[in-house]
Structure I
Amino acid sequence: MTGEREAVATTSGWDTQMGAHVHWGKDDAELYFNDLDTAKWEPYGVQLDLTTGTRRELCGTVYDVSSNGDRLASPDLLKTRTTQAGYGSIVPDEVIPRNDGTPDDDGLFVTDTETGETELVVSIAKIVDELDIDCSNHGPGDYYGWHTMWCPGADHLLFHLRYWPETGDWTRWVSNLISVRADGSDIQLAMPSEPWQRGGHHHRWSPDGTRVTMNLSPAEGEPIRFVSFNPDGSDLRVLADDIVGSGHPSLHPDGRSLITDAYPWEDMAYDDGTVPIRFVDVEAGTERNALRIPTTPVYTGEGDKRMRVDPHPAWGPDYRFVVFNACPDGHRKVFVADFGDLVGDSSI
């Protein structure tokens, strides 16, 4: 690991938070990312062979790639910016499509990486109808797709469905978390909006793909905790009763080692623009701040913080190294840290 870098492709299909959604494919020679047709303002996925330089355009877009590299999954990428700035692809505001209520032509899209063909496997209209979702008590609005995640076994997906009221501030979205099979069947409400609205954020699959973890307030008036639940919404458990949740939690396969960060406005952040990378033993109910990192960019974005730098720590594939963002000189950089000495250490 030298830290040297090399440009292997260029793209116009990016925004400030997720970039071009670059993902590895089935092996270290295969990359996927988004590009943009700037004549039509239409994003599309790209498959890149790093050994030959061969670049192939796909019909669908990239939000996540299955662990076997066979399929991509994505919401309507341009529309993700409707409910939160900094996501999707940068295009003129007037070309971003708008949904009307519960559309039957928008939802969860899956692309076959061999054929390049994409399919709407389940529509927003079908999800809302089958699960009897009704967010109208938040005022008139429309439903949009957002974060989309393959489970490690590549047979299920999490789909973040957002209701966007017509009026309110830039964080006015109302969230429901949906789980669904890769073919669009077996639609389940993993986390309904009512408990989510108490306080919660940043869900992800457990390493074995059997459960979902996230930050959530277990009851009205209680602080956010790290929780876990089944993809059908059952068996909600608080992972550590006395530890406050924050940031972007990611659980280790040992079931007890959890890493996360903190937003600058959360209580565990420092007052100088730095935040911790927290290493939590959820079984022992203890934690330590493994790292302290700067996250303040030169410019964060007006109001909507679209230029913010979230550390967003994640375990590497060997679950020894942790990858995270930081901002040591006012500009985003990516770092790798060896957590091998911490994993399995029950003395924290």
Structure II
Amino acid sequence: MNEDIRTRIALSLVPKVGAHRSRLLLERVDRPRDIFRLSERDLLAIPGFGKVVTEQIRSFSNWAMVDTVVRRTEALRCRLLIPEDAAYPQLLREIDDPPVVLWARGNVDLLNHAGIAVVGTRSPSPYGKDMARHFTGKIVEQGITIVSGLAYGIDTVSHRQALDKGGKTIAVLGSGIDVVYPRQNTDLYDRMIREGSTVVSEFPPGTKPDYMNFPTRNRVVSGLSVGILVVETGAEGGSMITARLALEQNREVFVVPHNLTNTRAAGCHKLIREASGKLVEHIEDIISEFPWMQFKAFSDGKIGKLVKPEGLSAGASACWDALANKGELDLDGLSRSTRLPLPQVSAVLLQMELAGWVKQRPGRMFALV
């Protein structure tokens, strides 16, 4: 394993660094391996870097632990992905502070297929479980991957239903890739790997499920998805964090309605009341929000993957990918997402409009047809 990858692993082992500070560090140097050679002055000049974090970075010397993580990664037959890799999830690459390193087991190709997150309370009502099964089943019938967090309750129900219906599912862990939490889901974890689904984590192997890891994990759940379905959650539940993150990431948020006396669904009521999420009654309420996606049946072997026209130029391909992932963008947004200059983006969009691939919406927003 090359030194740049080992440096990213080392960053994941330094307390309080995290994805945001790791990104700032990587932007500061020409080569990742130079991070641990930065002076105290260089580190303190980075916004958000105080003396404690600076000292932790400068004093890091546990390269033996890095080697242990590398050996454990290889023993688990994990893929170790970084944002520069072609296999790294495109949707995740475009969020703020994507994981600088991502461990993955199972069907890694699934990470670049269209997914919808199904989230909710760890203590669902019978109705909540029924709705999780119902909508998960309908979603996988459309060839869409189910994304969730392998926790008790709605997560477990949705993962299991996806597999029972012959679909695919991605579990995002708040622990190391080899630490199943809750332990009772070990059989489900193994089944996912065995049946062509995927488990991912941004935490090094062996990391325990600390409560602080779960809000961090939730941004990956929403980041891997084109939208999230909130099945049942309290007003302060972890699913409310995921919904907020999804909105910040420009993802669609869908909400299952409940009886007003169900206090376990206070968060669902709040999202609907504040117009932060779309009330759903039928699967059509979900898929109608993604007109640019072509849903495939499992029989043709393409599982909810975004279908791109052949023969696109490099610029058109970049614009197509950005619109497929974001839904709609203005010229500035496309320029930022594709890193292409505005004049080139404008010219490419004109060509794509003439070809019938793109249309302009009110407010000079562009979307795939």
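Read-outs throughout are calculated quantities, based only on the coordinates presented, and are distinct from any laboratory measurement. Because the structure is a prediction, the values reported are computed rather than measured. Cβ atoms are built from the backbone, for glycine too; each structure is taken alone.
For structures I, II, calculate distance in nm of label points 7 Å out along Cα→Cβ at positions 101 and 245 and state which one comes out highest.
I
Any idea which of I, II comes out highest on mean count of other Cβ atoms within 10 Å over residues 45-52? Write down the numbers at each step before the final one.
Details: I: 16.8; II: 11.4.
Between I, II, the highest calculated value is found for I.
Between I, II, which one scores greatest on distance in nm of label points 7 Å out along Cα→Cβ at positions 149 and 197?
Biggest value here belongs to I.
For mean count of other Cβ atoms within 10 Å over residues 117-124, which structure out of I, II has the highest calculated value?
Evaluating mean count of other Cβ atoms within 10 Å over residues 117-124 on every structure, the highest lands on II.
If mean count of other Cβ atoms within 10 Å over residues 61-68 is computed to be 13.2, which of I, II is the source?
II
Figure out for me which of the structures I, II the number -1000 belongs to, where helix-only ellipticity at 222 nm (-39500 (n - 2.57) for each DSSP H run of 4 or more, over all residues; to 500) was derived from the coordinates.
On the way: I: -1000; II: -12500.
The read-out comes from structure I.
Given that relative contact order in percent (Cα under 8 Å, 6 or more apart), derived from a single structure, equals 13, which label among I, II identifies that structure? Can you show the working numbers first?
On the way: I: 9; II: 13.
Derived from the structure labelled II.
Compute distance in nm of label points 7 Å out along Cα→Cβ at positions 21 and 325 for each of I, II and report the one that scores greatest.
Working: I: 1.6; II: 2.6.
Going through I, II one by one, distance in nm of label points 7 Å out along Cα→Cβ at positions 21 and 325 peaks for structure II.
Matching task: 0.98 is the computed value of Rg/Rh (Cα atoms, Kirkwood Rh), for residues 189-228 alone. Pick the structure from I, II.
On the way: I: 0.98; II: 1.01.
Answer by label: I.
Looking at structures I, II, which one was percent of Cα pairs over 27 Å apart calculated from, given that it came out as 47?
Of the structures listed, the value fits I.
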